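Got some structures for you, see below.
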Structure I
């Protein structure tokens, strides 16, 4: 018998849906909210709006924003201490993947204790977490619906993947209005992250019919809207479609996991503190080329989802067209840079490759990869 499962939170989607925040938190039983965000989202005014809706619902708030673009274990430790001292009984994140991952990680330490490294890997959380509501301000990470929390281990200089059904928030509020305050560079990087989630989850060894539907929709929406979303930050149709792309990609990868691209980018991001979407852009095409032989029919589907004409082409030729289309998209949105230009020194490739072999995302890559394979891909990405 072929059995699969699909986990997802309650989802509220649409322009203006942030107004549902207070009512949503009340429904999950919290009375004092630990609100996690970052300075960029605060400066954009979204935290003030969130606090307004929370106070209108009779909720007290405590704001925590001491975090960076690639959030670190020490920031989570500080946040967990603040959470315990505050007397809060619920967590809200307003922001992109970083505030969301920090909020989830704070929830782990606040209720389960220990250090964050205790929970690296799959299904290591034993005690229930505080109720959580997530409102993303970027269209990329998909963390508002996922089983993932990704945090930098500052001692090892790599990103830890913490994966557990416990990390799926209670409610995700996806309001496309919030993403319009991103600049073009951030829109490109976050959008490419969502696009990568769609591709990697579609070719994942753990893909199912349910994740396939979400993954292909994410690929189609991102390939049709990302260029416009980067070019015109005020195009709300493009912003809305990219919010949906991020959401559907998040549902896909949360349940199908990812692949070698993310196993590799987690190591690079932890070492050089580069934006995750930019490192995805440098690595994704090379990983696709490596994986083509394992599932060409799946890459053919990706080419079709991107709007490519595959009529008359062999399966492998159509699959190769997907790689060409991805490279063109990355170039069009201004992210066509090698890892060397992003600041990675070649001397670190052996260490990064060794660490990538231990990343949970590599388990579901459609083609097995040795350390030598990973090193070769890294060198092609330079």
Structure II
């Protein structure tokens, strides 16, 4: 039986950040990754701001594929474009990003084991495919699979393919809303390089593979070089990330954005704060200090996630006609004046919705009436 003061289950950015910070404080740390390589399978779209990467202590030049200059936001019969240059949004290579954090954690003294799966956790013992390990603190960074066991209502099915196609623009994101095809979410295109990108869909109660095929076929000729299927979480964070000496981070803690399911920054900061709180608790021999992780994460992201959850509720109520009406009400002036920060985008969404409030109210009223009539027809 091997001993470590901190066992981290999951080699995602959140788990690796926790490992890095705990190791930097002098704790013995072991990271257990069930897959054969850190950074795979690559579920993430890979969008984050340059400022966000620097906050995480990462070197942007080592992980970025390129800067995003604009985003095209579409409903079935309307749409608009918004500039992204001021926000300095980059598409990153997630494999390279995770490996950069893994290297930092290893340099700080953490041990990283791949192809090592956690079978059970009890008291201070983790049973793994490599044998039993003892620990003082356990970090659960096992992703959406952990949170699904607590609540399935916030889970959407997604498919994301890596694609070659001449309709993928080097510096442009596309997001397509359609309440029939992608209920509660959207389809997306995120460029990797010229004519290469990640193309995906997610939605409630859909066949993601079929929906994605239809979306790509509507775009034109393409070749698929990689397929990833994964559930995503959109119901916001757990009420607390600390359960005794178990600390939950990243997707497992619900730290992905309710609007986009993105989480490089919010999950990464979660891991960073968790690792520091564990180090502080261990050195002071006071586990109450673990709760500083909760307080600090919610101080940074709590209000932001509340607003995003409200935006999600609106999205899930909208039919396609309402989306068309709302998108048509967005003016170029609104977009230019309310671009906001990419990693904290809910304020910009709220201000745009407020400026188009009269048309939004009318559209939502029509939306609710259509829902009422449809429900009456089914009786």
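What follows is calculated from the coordinates using simple rules that are stated; it is not laboratory data. Nothing here was measured: the structure is a model prediction, and the numbers come from that model. Cβ atoms are built from the backbone, for glycine too; each structure is taken alone.
Computing percent of Cα pairs over 17 Å apart, for residues 62-101 alone across structures I, II gives 48 for structure II. 21.6 is what came out when Kirkwood radius over Cα pairs in Å was calculated for one structure; which of I, II is it? Value 21.6 for Kirkwood radius over Cα pairs in Å corresponds to II out of I, II.
Quick check on the output: 17.2 is mean count of other Cβ atoms within 10 Å over residues 38-45, derived from one of I, II. Which one produced it?
Label of the source structure: I.
As an exercise: helix-only ellipticity at 222 nm (-39500 (n - 2.57) for each DSSP H run of 4 or more, over all residues; to 500), calculated from one structure in I, II, equals -12000. Which structure is it? Traced to structure II. Tell me which structure, out of I, II, gives 20 once relative contact order in percent (Cα under 8 Å, 6 or more apart) is calculated. Of the options listed, only II reproduces it. Of structures I, II, the largest value of mean count of other Cβ atoms within 10 Å over residues 46-53 belongs to II.
Using FRET efficiency 1/(1 + (r/R0)^6) of positions 86 and 142 (r between Cβ atoms, R0 = 35 Å, to 0.05) as the calculated read-out, with 0.45 as its value, let me know the right label among I, II. Derived from the structure labelled II.
Out of I, II, choose the structure whose coordinates give distance in nm of label points 7 Å out along Cα→Cβ at positions 158 and 318 equal to 1.9 when calculated. Label of the source structure: II.
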